[in-house]
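**Q** These are the structures, in structure tokens.
All of the numbers you see were taken from the coordinates with simple rules; none came from a lab. Predicted, not measured: the structure shown is a model, and the values here were computed from it. Cβ atoms are built from the backbone, for glycine too; each structure is taken alone.
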Structure I
Amino acid sequence: MKQLTRIEKAEICALKIPFKMDFTHAMASRAFSDSLVLKIEGRGEKGFGEAIVRDYVSGEIGKDADLLKDAKEIIARILEPLIGKDVSWEEGKEYLDSLALESHELPLLCAVETALLDMFCHSSGKDIYSLLKKEPLKQTIQYGGTLPMLSLSEAEYVLDMYEKVNIRNIRIKLGTDLDYNVEILKLSREKLGWNFDLRVDANASWSLEIALESLELCRKYGIFLVEEPFGRNREEILFLLKHPESHDFQFVADESALTVNDIEAMAKNRSYHMINLRLSKNGGLIKVLKMAKIAEKKGLQYQIGCHVGETGILSALGRVAASILPKAVYVDGSYDSYLLSENITSENFSFGFGGVAEIIRKQGLGFIVDETRLGRLSIGKTGCLPEMGKL
């Protein structure tokens, strides 16, 4: 017998959780988590989801005061056919998968899907694996680290921290300042040694000229995996692949890989070797699982990434994704207590020594939201259903 639930109420909160340290890369600098958290309710059950909106990744939906307003309109439109109806998870999943959404709407789809998954887990008494009818293929997940753009003294401190907790791979954020790129790569090799697994991420900031010079630097320091050098729909990647300097390098698509169509185009053009899948960017867990399957079929590798500032909601969901997708080359995420001054979940999903963390069973998606903290850490909220209006 199908387990049914009903959505009767929905609201979205805008968070502002200070970071323990600023996080900077070539496209932005952040001092706090600005996630949007969706809560849906019905028949005495609740479900929570999370969206992280980055205009330089999936597109802009509104800034400052307009962000909540625009997010509300998108979520209301997604939820409208489900409101007040008895639906099963299978029906909800089929409906969400059928939606033709713009790229800037994908983070909100992630929030809706995650909240529905959470609600169905609680109403059925099942954990996420039982609900999805998928068993975890890994019992522990090994996470890597990220080195943001910092002063050399700050970078040295972070590298020391990673070394102390025995992190085994690190992604280094690079930009357009070649002098900085030289110094940070040199420092990283000096601190961690030549056998340490390092890769770089340009966050779509490079020109073709800077890319060629940066590849020469990377080669010098034994780094051959480069993430998103140019950005979405930029033809420079095709020129770079034909250049002799790119020999031995592999390129990872992040901002360029938002949809299944993107992956299919990359496989056809052979423009990238690997895809960085991120829950909020790509529209939620179900789409990430689908995209990973297609990437694998098309001969592309994939990694599971995260957005800086994710709360325990997306940290828990990312761990689920990593446990179902054992062929991920790298997994990033679960930076919770390392980066956030506080969290909205009762559980701490931070990885432990060696970057290792166990999967969570028998507890829904794995997280429980502390609504008192959610309220205190929110700077605004609004109802998402037409009859509710602004709270």
Structure II
Amino acid sequence: LAKRGTAFTNAHCQATLCNPSRSSVLTGLRPSTTGIHGLSPGIRQVERTKDVVTLPQTFTRAGWETFTCGKIYHDGSIPQKDRDSEFKTWGPAPGQSLPDKRFAKLPGNPIRMMDWGAFPEKDEDIADTFTREAVGFIERNKEKPFFLYFAPHDVHPPTIPHPRFVGTTGLGNRADMLSELDWSVGEILKTLERHGLAKNTLVIFSSDNGASPMNENGHLPNGPWRGKKSQLWEGGHREPFIARWPGHIASGTTSDDLVCLVDLPATAAAVAGQKLAEGAAPDSFNLLPILLGQPEAKKRDSLVVMSGKGDLAIRQGSWKYIPDLALANGWDSGPVKPNAPARPGLFDLSKDKGESQNLYKDRPEIAKRMAGLLTNAQSAKSTRPPSSK
């Protein structure tokens, strides 16, 4: 996919946890605005987002067919009666088309994991089912403009790959499931090719938070970046982001432009030829000019990210500022004593990908500027420059 498109090496989610991250993807609002910081509530269960026009609704209003399957709305937060107002067509999704919640206790894993997408009855058939549904949607709508949000189970526990993928990587079940995910993406791309749709279809591949395991049999899922899911370290919010659109997006290229998943709603509006309503998606930056390689494209200057416990950090250029390192580990942060002084952190990621050299005391002028940027962003009604709608 990357060989036929552009891989963005400086891509991030807005929140290092799945539900608040996807809430930002759907609404174009940062988590500190939505108030969604954890695994609940859903976007239609809070005052700020209960009536906002979402990413799929932008395409629906433009007359496109829309389809989803998999883990998008967290744990069935969209009632059955309201589903059609979000996507025109639904495939299998947790809490939507499934029986009561099922749980799986994995061998050697003391945590009782919720199975977010068990459909059908056998867990190992989930990928086949989701992929078949997505391919079927494309084939039924090949003569129409369509938006497909494919959210496979394969990146989330419990890790139960189909038997034909077991052992394919030599790195364990989770890596085998990622091999299964690669197959699913390939089947969707083959379908576009088979029906002559590839040249007229924008494909974006990404994820909604950093990998949870930090070492799998010698493989480092987050590469050189420190940290993991729920944490403020780079490994918590760095994401893959590959965009392919033959004839529009350059092939086999990389970009270090700063991009974020919260930018997808404004980008979707531009792709669909729709104008964002006044005040809609105020934290979403239109990436389309960047994707198309336009030399005068406006680019994102900074980014605020949130941990799994609601704490914030800010990125600008190569600099990263964390107001209190005691809170950087998200869910894994220990208790903080009341009135304990904060321990700020400042890191130059161009020289320190592991965020191990705290330059807060060495570069006080940069630390002060970054702290001010974060304060201003928290109080701003919109973090999107006016020219990037």
Structure III
Amino acid sequence: MTIDNSSAEQNRLARLLTFLGHDPTNLALLADALALAIDLGDVIHGQQLIDHMKTQAIEEPNICALAAHVSLQAGQYAEAGAFGDKAIEGGIKHPAVIFNTAQGHFYSGDYATAHTLLSRLSHEAQSPTSLLVMHARALHQLEETEEAEALVARALLQDPANIEIRGLLALLQYENDNYSPALITAHETLAQNPDQLDALIACASVHFHQHNITASRNAWLHTIAVHPECGRAWSGLARLEFNELEFDAAEEHLKTAVKFMPDHIGTWHLLAWIYILRGDSIQARRALDCSYALDRNFGETHGGLAIVDILEGMTERAQKGIRRALKLKPDGLSARYAEALLLQQAGHPEKAAQVIDQVLDRTRPDSSDTGRVLMENWLQTHQNKIPDRHPDQH
């Protein structure tokens, strides 16, 4: 007669819970119960044990380390990070505990803490690919893309057939302005998996940067078809449409983008610019207010709000906004545009033109060309293009 081991272990876990009811601060019993819940993947009893810890105010480091693992299994990522922090602060140095804690912080969006923890592990030559990739993604979120690319390259050496790692490498190559290698890596990835998200983003982005609008549009459309909740894909498509003066489509797709990534300031700014160009100050202010709520010290947001103030006739308020914007970002485009608008309104078109000329003669941060060269190239490409006419425009 065979015994169902799983059933026997479940019965044992139930007995441990009963014993804990009679001896609630018995750490050995609690540790055994947590470890067994982890082995069984028993989320329900695991949560009961977490609740028991809280009720009894138990914060012993080894118990907290086990609780972090239980919380991860339950998808309670912030709690996993908090329990893991207590374990590490209490002297636990085991790599698995550090990794579990880093996972908790990573999946709850605390990429800086995840990076700090993973840095203690990723320097090891034999670090597993899962650790290297998670660290790379945390660094990517922190815009430390060169270090992230180096980690992904290490991971790919360990697992050269891994499509997800190769796709992430393509994206990071793009982020680091290595456009030709990024496109090659993306195509290699997509040849094996046409739906790999990172490679699709890299492919669409490189094509857009290289002014291959049709290929970029096709890549973005495929991306949103297979990854409809990817905010970056909706935003990328909208940026292309904005560039092509397809403002109605860009507006709708930006609205979708901010549903999936409401904390991306640049997407709110692009949406605001559509409304500014239409003269819709109410909607522009709403978009910029969302950006302001994310970061009160972002110069371009203050510059954009100054433009909206000008549209609404609040000149003095606009002047204050321009000063704030330029203090935060001396070369801010929106603040300089607001300055030019004020000069134009004050009857100084020549001075307004000088301000715009100063902006255009600067080398753009993402290009070796000046703004003037980029604008002239764009005008040459789009000389016969007519922007969408909005119902409010005449």
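**Q** Out of I, II, III, which has the highest value for Rg/Rh (Cα atoms, Kirkwood Rh), for residues 184-271 alone?
**A** Numbers: I: 0.99; II: 1.03; III: 0.97.
If we compare Rg/Rh (Cα atoms, Kirkwood Rh), for residues 184-271 alone over I, II, III, the biggest value is for II.
**Q** Shifting gears a bit: If helix-only ellipticity at 222 nm (-39500 (n - 2.57) for each DSSP H run of 4 or more, over all residues; to 500) computes to -11000, which of I, II, III did it come from?
**A** Details: I: -11000; II: -7000; III: -23500.
That value comes from structure I.
**Q** Out of I, II, III, which one gives 25.9 for mean count of other Cβ atoms within 10 Å over residues 168-175 as computed from the coordinates? Don't jump to the answer; show the numbers that get you there.
**A** Details: I: 21.8; II: 17.1; III: 25.9.
This value belongs to structure III.
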